[in-house]
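Given below, in the form of structure tokens, are the structures.
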Structure P
Amino acid sequence: MRSLLLVLSAFAVMALGFWAYRENYRTQGELAEVRRLQAEIGELREALSVLNAEWAYLNRPDRLRELAELNFERLGLLPFEPRQFGSVAAVSYPAIALPPITEPVDTIALNGNAP
């Protein structure tokens, strides 16, 4: 009986060692994946900051003004004027058609507080 217990204990220790070995390598693989993803996120953030800087450079008001002047005859672009803008009150929204109430519900009777 004692030898069976020793064999089972040795087998359990080997099984746990094998499990710990596999978990260690799987954890190392996941950590490597996290590092790779973090590096990719850093590269993408850097690319985004470059794109934002380029967008800001290309949308400088003086550059856009020059482009509008160069292409005026083809595009007919003019500066905005205050009279071109409307107010929110001038916007007409469509009326919402509500269906007729066909079966009214007595809420007082539903709560148990009927007079």
Structure Q
Amino acid sequence: MDRKKTGKDAEQYAERYLNQQGLRTLLRNAYCRMGEIDLVMQERDTIVFVEVRKRRHRNYGGAAQSVDYHKQRKLIQTARYLMLSHPQWGSQPCRFDVIAFEADLAEQEPTWYRDAFRP
């Protein structure tokens, strides 16, 4: 299976999982020139920016650890742009979550890192 298809499958699985946990999807694959955010969701009054990571092996630190400082900066810049582009979100708190898959999607539930990092 190619990487793009695997990534898309992981994002869809993560979205379903988070919907089951009570989050509501606002946007999928939100792009701007600064970067891309896989899922933008809402949990009660909080806007949740979700990065989905899938790794077949734990080599090089695994899925969650791949959201390094550089990736975090890009996510934060993209989130700021999205918050400005959607003024209805402006007064709501936000956070950054990571959904990590370390093996075959059919073999496990994802690991959900709530409030994984802060701007």
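Laboratory data are not the source of any read-out in this text; all were calculated from the coordinates shown. Note that this is a predicted model, so its numbers are computed, not measured. Cβ atoms are built from the backbone, for glycine too; each structure is taken alone.
Looking at Cα Rg over 2.2 N^0.38 Å for structures P, Q, the greatest value goes to P. Among the shown structures P, Q, from which was the value 17.1 of mean count of other Cβ atoms within 10 Å over residues 12-19 calculated? Computing mean count of other Cβ atoms within 10 Å over residues 12-19 on every structure in P, Q gives 17.1 only for Q. In terms of distance in nm of label points 7 Å out along Cα→Cβ at positions 20 and 44, the structure with the greatest value among P, Q is P. Here helix-only ellipticity at 222 nm (-39500 (n - 2.57) for each DSSP H run of 4 or more, over all residues; to 500) was derived from just one of the structures P, Q, and that gives -22000; the source is P. Across the set P, Q, distance in nm of label points 7 Å out along Cα→Cβ at positions 52 and 100 reaches its highest value in structure P. Quick check on the output: 1.84 is Cα Rg over 2.2 N^0.38 Å, for residues 36-83 alone, derived from one of P, Q. Which one produced it? Source structure: P.
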